[in-house]
Structure formats: C-alpha cells, structure tokens
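So, here come the structures, one by one.
No lab work stands behind these numbers, since they all come straight from the coordinates. Just so it is clear, the model here is predicted, and its values are computed rather than measured. Cβ atoms are built from the backbone, for glycine too; each structure is taken alone.
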Structure P
Amino acid sequence: MPDQRPLGPDDSVECVVGIGPKTALVLASMGISRVADLLFHLPRRYEDRGRVLTIDDARKRRGPVLLHGRLVVHSGRYLRRRLHIADGELKDESGCIPVRWFNQPWIVERLESGVDAFVYGALGQARTGRLQLVNPEIEIASRSSAVDTLVPVYGKLGPLAGKRLKKVLDQAFGCLAGVVDPIPVTVRRELALPGLAEALYSLHRPELPDEADKRDRVVAELNRGATSGHTRLAFDELLAIASVVAGDRARRLEQTASPVQLSAGFKEKARKLLPFALTSAQHRVVGEILDDLGRSVPMARLLQGDVGSGKTAVAILAIFAVLGSGRQAALMAPTELLAEQLHHSISATLGAQGARVRLLTGSVSAAEGRSIRSEVATGETNVLVGTHALFQEGVAYHDLGLVIIDEQHRFGVAQRQRLLDKGDSPHLLVMTATPIPRSLALTLYGDLDLSIIDELPPGRSPIRTEIRGSDARERIFRFLRSEIEEGGQCYIVYPLIETSDTIAAAALQEHEAGVRKALDGVEIGILHGRLGREDRERVSERFRTGKLKAILATTVIEVGVDVPAASVMVIESADRFGLSQLHQLRGRVGRGARQSWCILVTSDEPTEGARQRLRVLEQTTDGFAIAEADLEHRGPGELTGMRQWGVESLRFANLLRHPELVVRTRSVARQLARQGRLDEVREELLRRHRIGAEFSIG
C-alpha cells in the first residue's frame, strides 16, 4: 500500500506522483533531488488573463489577449500527411475574428456546434492581411464561471512540461510551509527581505490588484524579475557565493606566512631593474604588494589593470622582493605562448641579477622536465614560470614564497589552491587584464584585496578602431603596406586555423595565400596553437626584433605579446568574438608612441546584436565600460570563467540590476562568520542553488 503521509520538503522527488525513477535521474543531473528543489523552478513569464477585451478593442492591442464569445469551428482538413488545419471564428457583440488551429484535428468534432468560451492567445496576421487568432487556449464558459487572472508560464523541467509539470509543481507547493529558511530573521528584518516561503509563494501564485494601471505594473515587475520575491532569491544566490568567499578569507587569516624582509638597498636596486620609470599607479600598487609581503598573514591580492598598463613589471618587482629573502616564486599562465612570453620578460630582467628562471609547460621534453623539477626541489631554480604543469604531481618546491597567477579567470579555484598547497602558506598575487565590473569582482574575488592600475604609461596614443565589411580587404591591405613601409608592424587575427563545416568564420589557412599575395615582399610569420614550442618562440622573437613585419595568428596572441612597433591589428570575422576578447586583442597594439589602429572586419551578414557589440568597441577604449557591456550581453559565466567555480550561471541574481546586493551579501557573510553560523547557512545555500563542489576550496 503506497505511503499516504503528506510530502515533506526533504523527501525525494520520486515521492511526487508523476515522477518515476528515470525522470528522477534526469532531475538529479539538474541538481533537483528533493521536493523543495522543485519550488525553485520559477515561471519564465506571467500572463494577465484577468481582463476580458472585446474583439474590437483587441484589434488595437499587441500581444496575447483574453476574449469571450461564441466559438465555432467551420472546417478541418489535411494539407499534407502530417499537417492538419482547422478554421473557425469567434463572435462577440463588437465583431468577429477568424481562428485557426494547427494539428489539433479533435477540435473540429468538439466545437463544430459552437460553444460559449473564453479564448486566450496572440493576434497574428494571415497571408490575406486579416488579423486572426492562432492556436489559442480555450476555457469553456459553462465549466468555469471565471478564468485564472494571472497565469504563471513555466519552461520545461527535463521531461516535465505543460500540464504534467503543473501537477508536479502543485504537489511540491503543498510542502512550502515546511521549507527551512536558512537566513536568520534578524538579517531578513535588517534588509527588509521577505521570508523564503513568502517569496516563493508570491512567485508561483502572485496576486493582482483590481486597478488596471497597478495590474500592468505588477505584471511588468514580475516579468522583469523585479519583485521582492525575486530580490530574496537573488540575495540567497549571491550569499551562497559570498559565504564560500568569506570562509576562504577566514581560513587565510588564520594562516601564518613568513614575512618578506626587503634586502638592503632594495628600492635603489628595484629602480635600476626596469628600463623605464613606473607610473604613479604602478608605484601605488607595488607599495600595496610590498606592505602585504611584509606581514605574517599570507598576501591574497588581485591585481587588475587594463591591457598595456604594466602588470608584468609589477609582478617582476614582487618576485624580486621575494627572491631577496631567499625564497622561490612561481608564475602560472593559462597558455604556453603567454608562459613563454612571461619567461622571456622575467629572464631578461631578473637573470642579470643572478636569478635562475626556468619554464615548465606540457611541451617541455621528458628529460628537460626532470632536470627542471630537480632544480626546483633543491632551490637551484628560484623562479618557475609555466602553465598547469606547475601544480602537477612530481613538482616539489624547495621554499615557495610567492605564487602569481596571470589571467586568473582562466583557472578554477581548485587549481589555484593546488599550486598554493605546494608551499607553506605562500603569498598569492593574481592578475587579470580583463576589466571586471566591481559587482563581479566582489562576488568572485571577495577573498582577495584589490589593487587597480588605472593609468597607462605616458606617450601612448589612443588606438583608433574602425568597423569594415569583408569587401574592404583590398583597401585594408593597401593601408597595411603603407604602415609597414613607414616602420609599423601588423597582426591579422582569425578565429579558426582551418575552414570548418560547422562554423561560418574566416580561417587562417584559407586566407594565407591571399594575404601573402596582397603583401608581396613583406616578411610574414604564422602563429597558432598547433605550432611546437620552438616554432612559436622563433616566430615571436623574429616579430619582436622586427625581422617579421606581419603575423597571421589565431587568438593565441590575445595576451602576453608586447611589441611596441606593432601598430595595426586586423581582426577577421570580428563579429564571432566577445567584447572582452576583442578588447584584449586590440591591446596588442598601441604600446609605443606610434598611432595605432584596430580594424574589425565583419562577416558578410553580421547580426544586429553583433553590430551593437562592435559599435561599443568602436566608441570606447575604456576596459571597464566594455566589461559592463560584455557582462550584460554574455552573463558572468562566460565573461569571468564562473563555470570554473562550479557555477553554470546565476539563475536569480543579475549583477547589473543587483550591485547593492553584492555588497550586502559580502557584509552578511562576514557577519555570519563572526557569529560562527556561516557553515550551516553555506551548506544549505550551496545545495539549494546548485553550486558545485569545485566552487569551494575548503
């Protein structure tokens, strides 16, 4: 005999009538295992069906309408084997409107004699130009004296959809009162947030006022996700992330690090170390880093600076300080090309000071890898630059004092921790050239102190950006030739190495012959991810020294390439790239005194959305403005690598709409940590908001 007790919020979803073992497995893969989890599947939109219009009034409106009248079907026919069309009409006192149904043959028998009905649907234009209703929903008036005033419309939930999904959600709704609210009452009152059960009730079964203008406003707020119920769920979601960040910060503050004692004459040596003077912003940031290194708590600092702002110089000075205390430094980069470029820069600067700088990547031979690991373990190598290889098994450091991670958003939190675990509470500096909106930086990197280089080196001209169609290539090549003749160098970047059957975009190999012909006599190099390490280093060095005047490349040059003479960046199929990536690519030029250009070549038919993105890049070089636009377009998951944290995307929170919630959740998380309540709140929030284990490094 089946269990007759009421459903509880912590019961398995298999206890819900209509969910069998197979469906339960699908739901579990989506993070839904308990009955209460179903309640967080919110309506994707709300439809106001409480205002009955006359047919005459409906003709003047856009969107779905609710009508009431005599509904009759005149005919039904098959045009093709699987296409059935039924035609009828709806009449009321103000007029008559045609109605058409597709693939609903049963409707002919049911309505051929006519019924008094409520009809809900959108008005569309037939080929004849007349307005008609297509596939409307029908409620027979004799069976229901009224229709629902506000109807929540749900998207599919795995195999559950339509009436089947509604029945499942109705059962889950019965256990709403038993759902535990993880947020303390004092916090809810302080922030004027509704309780969790109240918030969920208002989102699944919202009520509408009688006044027409108020109704429209309430429906609009619901559809924008701007109600107090939405705000409460957004708060919980952001607090889930903030609670992990706060926990990581609390653990760091409990650790003890060896303070870095600056060697005698450090400042004078540092001043002579670099062949240029630091900007005031670099001076400020270096001071912040040195202060951190001198403390007995391990540094955890995010260094953020736009492309070309001089983050590598700051990193070199941080490494120099640590080496002076006899400890080692490790610098991890996301790509081999960037690691090679950083190794070159650090070797050229610190090698003269006696530092032993080695490069460890996947391309290093087995014999060379063994030699490098041996030197690192004994302390003979005191600076190790590389990729993910830096934290692999078999890499043991003699005395790791500083970990630097470049382009942090390309790595997961767990990967960052694996490298930190190679030392005894080493100091941590993470760097990014991808400007991160403040709300996002606080969300993902709230455990880190923030330093910003908000100034470019002097003497640089703003990069001019122009959008061109593919028909402008001949003129572009003439311009490139003139720039090269006057001493400039250029990049031409492609999204693909070779032509793809599935992606309509320019490919390097497809265009190479045409470029060489157009720039006949110009020394041209090729650079992409399939080249071996020696070939990449040879091409990069020849371009850096000016022997190559142009490079055809993929996005491997997105970060780390610094050639002051490079003055033109041409990006083919630019509409295939995201804004932040385009901004990074553009930053490869404009590093010298010469006027520089970025030419965005679009595909033959770019979408309007792509045009708008490119216009943002054309109108500004402000990395933060570009990051805000990219965040709005692509969401935080893609922009910052949130998926690396175990977060596919934010379901309820909008970092552009809820920036104040980010600050509040950060404060609440630290408050809960002080009260010793953070762990219990975090566990429930992480489970409820489907944030994976990789998010937490604890």
Structure Q
Amino acid sequence: MSFKTDNRKKKSITKNLGFAIPQILILGIAIAVGVSGLMAASILGLTGSRITRQELLAKAASYSGITKLRSLLNDNTQGRLFNYFWLVDNCSDKSSECDSLNISDPTNQYWADDSWCNDEENCNGRQKAPVCTPNDDYSWTNEKQIVENLFSSTNYVGNTLNNSERDFDQAFNIISTKYVGTEDSGINSILIEGLSIPKNSNKISGSNKLRVNIKVNSETSESGFGFFSAGEDNADKTDSLFIGNLDITPFNTARGSIIWRMNIDDINQCGDFQKMANAENASLPRNNNGGIWIQPINLPKQPRLKKVIDIGTLICTKKKYEEINSNCKLSAGDSPQKTYRIYSLFSKGVGSKFEVSTTDESKIILEIMGDIDISNGGIFCHKNGSESCGTGKPENLTILFKQKNNPKENKLVCNKENNYGGVKFKNNYIYTNIGYPIDNDRLPGHSFLIDKTGESYQEKFGAFIYGPKTTFISVNQKNRWIQDINTSNPNNTGMIITSRGSYGYILNNVNKSVEGNITNLILDSDLTLIPYGGYQENGNNLEIIGIGQKVSEMPSGSQFSSTNNDVFLIFDNSTSNYHLRSFQVNNVNRLNSSNLQYGYPRSFAILDSKNSLNDINLGNSLDENALANNWLNAFGIDVIEQSENYERNFSGAVWVKNLCFDATGDKTWQFSKEFVDKLVTWHGSNFNWGIKYYRGKSIILWDTLRDFKSN
C-alpha cells in the first residue's frame, strides 16, 4: 500500500511540471503586451494629452459662460431690469441668424393679444417690459449695455495673473439666445462657444459649442402683488385711474402694488406716476413696497364656476331687505362655497341694504351680469358669520363681472378734469339713428358704484373684485337731496339708478316683472348719456335725482306744458339749481329676460329741450320751498336730504377697467398678506397676480456641439 501511494504522488508531480511552460509563456506575452500598451500610451500622450487638455479647457469655458449669463439675468436686485432679457432674442455677429450684433430692447417687444388691441390700428400687443423704470438708479440704456458687452466680444474667464505659468487662456462667446414661451413660462435656448487660446497667441487651439435650454419661470414677489389694477386695453391709457385722496394702508406691514395696465411709447412720457393718477393728496405704498407700476401684464382668466344659483335682478330697498327669506340676505350656509348669479344689484335709499355673510369655512362668489349700484344711503353689508356689518373678510367674498357686450364707440373713463373725480364719456357719443334693437356694442361697459361702506369708521367693505371690462366708482354727488323710495306713496315706485356709469332708471322697485326691473338709460337733449357725477364736455353737467309721474294738477302760473306726464328731478351743477324736466321714451331693445339678464336697456329716456314748456326751475334749495314742494307733489316725488359725510373704507383687491375715486371726503383702502395667501389658496396660483420677475432655473437640455480643432 505504501508503494502504491508514492507512485501516485510521482505521477501527480509529473503532470504539474508538464503545464508549467505554457503558463510562463502566457505571462510573458501579457507583460509584453502591457509594456507595449504603456509605450503606446506614452507615445500617444506626447501628442494627445495636449489636445484633450485644450478640449477640456474649452468645455469648462462654455460652462462658465452659461453660469455667468444666468447669474446676470437672474439678478433681481430691487429695481434691476435684467430679468426681462430672458424674454427676448439676442445674437452676436457670429450667429448665422444675424449679420451683426443685435441686442433686443425688451420694451420694444410685445406679447400678441387681440383683446388688448381690440381692433385698434397700429397696435403691436402688450409690452413685455415697462418703459418707465421704478428705480432711477437703473436705466434701460445701462442694463442693455451690460448685456451687449457679453455678446459683442470674447469674454475671458478669470483674471490674468502676473508670472503665471498657465499655457492657455479660457474664454467664451455667447452666440445667441432665443425665447419660446408665454408670459408665464417658457424656454430660453442659448448657443455658446467655449474657447481655449494659447496665452501668447490669438489663435484658437480648442473650441466647444453648447446648445443649452433653460427653463424660465415667472414669480410674483410679495411687493409685486396687485391689490389695484386699472386698464382693460391699449386705448385706455392714463384715463383709467383716479386715486384722489385715498389713504392706502398696508395691514401688518403687508406689501403690494398698484398695476396700471398700459403701454408707454416713449420714456419721455414717464413722469410723476402719483400726479398722473391724480393722487397728489393720497397716501400710497412706498416705492420699495411696490408703488405704482406701469405695465400691461396679463390678467388671469376668471375662475371656473360650478353649481351657480340664479337669483336674477336684486332691488334691495329697506322693505325688500326686511322680508323673510329675502334674496337681499345671502350666505353659504353649511356649504364650503356657494355661487350666486345676479343680473344687476341696486341698494339705494336710506335703510336699503344688501347683506352677505361669509366665513373661512363658507365662502361666496357673486357673478354679476350687469351693474352694481350702492348709493344714496344704501349699504353693501359684508359680515363675518353673524357678526356686524363690515366684519367680513375680503378673502371670503369674490365678485366677478361677466359682461357680454364689447364696447367700441362710447368709452367710459375716469373724469380727471377736477377734484370731484367720478366718470365721463371720452367720445361724448351722440345716439342718433339708434335703430331697433340697438347694437349693444355702442353702449359703454358696466359699472360698480359704491358711495358708502358703513355708518361708522369701523365698518368697511371687503372683497376681491374682478371685472376687466367694468368701471369701479366711489364718489359722492355734489347734490345732497335724494328721492325717498321708502314712502307708502303707490305712485312712487320708480327709482333712479346708475348703469354703465351713467344715470338710468327702473319703473318699479316693488314687483319682479321684467318690465319693472329692466334698466332704462337717460340721454340729455343732445342725445348723449349723462355720466354719474354730471361732468359733460357739452356743458350739460346734470345730476338726476328722481323720477315722477303726474298724479295731480300742476301749480298754475307757468308755461309748463300740461301734456307732460313724466319728469325727472334734476340738479344742474353749472347753476346749483334744481329743475323738473320732461322727457320722451324711445325703446331700443326688446322686453325679454335675456336683455334683463345682461343689463341691456329697454329704452332711452330723452330729456326735452330746456325751455319754459318742458322745464321748471325750482331754485337752489328744496328745503322749505313751497313752490318746489307743490311741483314735486304734483308728480309724486318725495325727497329727503342725506348726510354730507359718508364713510368709505375698503379692503381686499380690485382689478377693473377703470378705477375712479374722487378727491373729496375721507376714504381708506387696506390690504394684507393674509388676503393674498387665502385668495391664492381659493382660486389658484394664477391669482398671485402682479409684477413678474423671471428666473432661469432648471437646465432641460445640454447638447454638446463639439467643433474641435488644434494648431
């Protein structure tokens, strides 16, 4: 056994020795190949490392160029304008798209917008950037020159060091930038070339081209939020804002801006914005808190409405308000939100009230198809739950105006001729050859008049008001007398109202018939509408106080025609006298629910010529005036004198076509950060609306277009 074992061991050794030679050969070959590889790498390194290094230097230079450009255009230091260059196309003379250097001026670039131009000739659209800069420390000329410097020459990376042993310099050329997108967001595509240049030569030893697409987003800062917005289209210009002596008060150091939406064609048109807005006596936010910003930034679309409850026209007299289950008292109940559609809303006369109750858990949207008129002692009472009037939070009530007609000929604007403010008609359009039915686009847009917000300084009206085609008016008439619609006189059912910024009337404030509730507009004897407040360029500066119908014999001793059955009580601002004036009715629209819904007038009441047959001068006072009282009684008109000092205190935000206050009486507007936050939570991020700052953020494409060469 021992012998056999030894023999097996010898055989095993013999076999192992047999494989030793091939393994050594393989190892030798591997070493030889390795050495050859090292030799080849070394040989290639003598020629190739120089090339690779130059390529890497060029690539790094292009990266540096992208970083530098993005840092510059993202500079949103207070008042800097660089961010608007994200929105325009630029190119150097190295670009195949340009013959020479071409740096765009953002103020000469426009967003296409048909509604903004509204068929106006030579309208390019809405300006992408404001011509009038908010900070005098910076100008478009300086900002454009800095951007131009990046495109006009080769930009070296870093500083040249004395006694440096560096063989190559790095540089980059920005060839072009191109923006594709909207006002809210888009992509800026940048073409850049990185260069490697021998230190002692101007020859390029390496280049690296990149196409980089950067996502550009817009942001609205806290100070940029627009709690005021005025201006609907390009034709509105400076006529759309009259601030007067309004005291604007930020709550808890809130920040916000007044956005005046208009194009400015020339920097020479920029001036004192406060003076342009007739706000020399107003208290406005500080310049570093937004102030007045002139730029036609796009308004968000109206929020989508669901489960709308249609309640028609509301005439909220004292009697109507006191009725059980009156629609003049609205709430959301247990629902988180309710939406009501109102054709037109009138709360006029002492004791008249329209009441809305909201809470953080139960919000309300009012969709208004026509006009709102809160005047002559009427109140819009917004309550927080069951608390008192004026406690309602503005972020819980939204008022949306949904206008159907598109005014083209008769333009309603702010009256900027005197301190009384209010509105006027820019065209002073004459309604001849009216036709039946009238083309309703010949009528001005709808209006929201409110001349009183409460009985005390603590009461205020708070809401978010959205009406790009609507005019907001808060002024007091100079006349102190109003028609008393709360009497039991059965003949006293008519009511003077404000519709489309002008005087009108309804026939019956008691029943709900279409004929009784539809609006009728009043024309003077020159066939022009009479704006609320009475200012007319044709000299017919009238305020319409009341409407009457003959109910008894007229006083004797005058030439007033006995055939005149219908009259208006008028105050003439030019003479400070009161008059009764007869009128004639001309139907202009069909009597139907559709015209009622959209606030289209049934008729024009045209004042008769001012002569002894059609006009009675009642003197300059209605108090203890026997003659005046006899004439008023003959036409069933009861009047009362109203208070001279109405409280006007507002909160929230208003985005409208025209924002028209006056420069008389005390009035305040309060805005807060809490309002903005909760408005955005309710209606969406688009309603964080105001001055936009653009930032190039994420890189969504990084495409190397290598064009490498060496010398």
Top of P, Q by distance in nm of label points 7 Å out along Cα→Cβ at positions 529 and 577, largest first | Q
Where does the value 18.6 come from, among P, Q, when mean count of other Cβ atoms within 10 Å over residues 273-280 is the thing being computed?
-> Q
One of P, Q was used to calculate volume of the Cα convex hull per residue in Å³, for residues 105-224 alone, giving 181; which?
-> Q
Comparing relative contact order in percent (Cα under 8 Å, 6 or more apart) across structures P, Q, the largest value goes to Q
Out of P, Q, which structure matches 276 when volume of the Cα convex hull per residue in Å³ is calculated?
-> Q
Given a value of -12000 for helix-only ellipticity at 222 nm (-39500 (n - 2.57) for each DSSP H run of 4 or more, over all residues; to 500), point me to the structure among P, Q it was derived from.
-> P
Computing mean count of other Cβ atoms within 10 Å over residues 121-128 for each of P, Q, the value 16.0 comes from structure Q
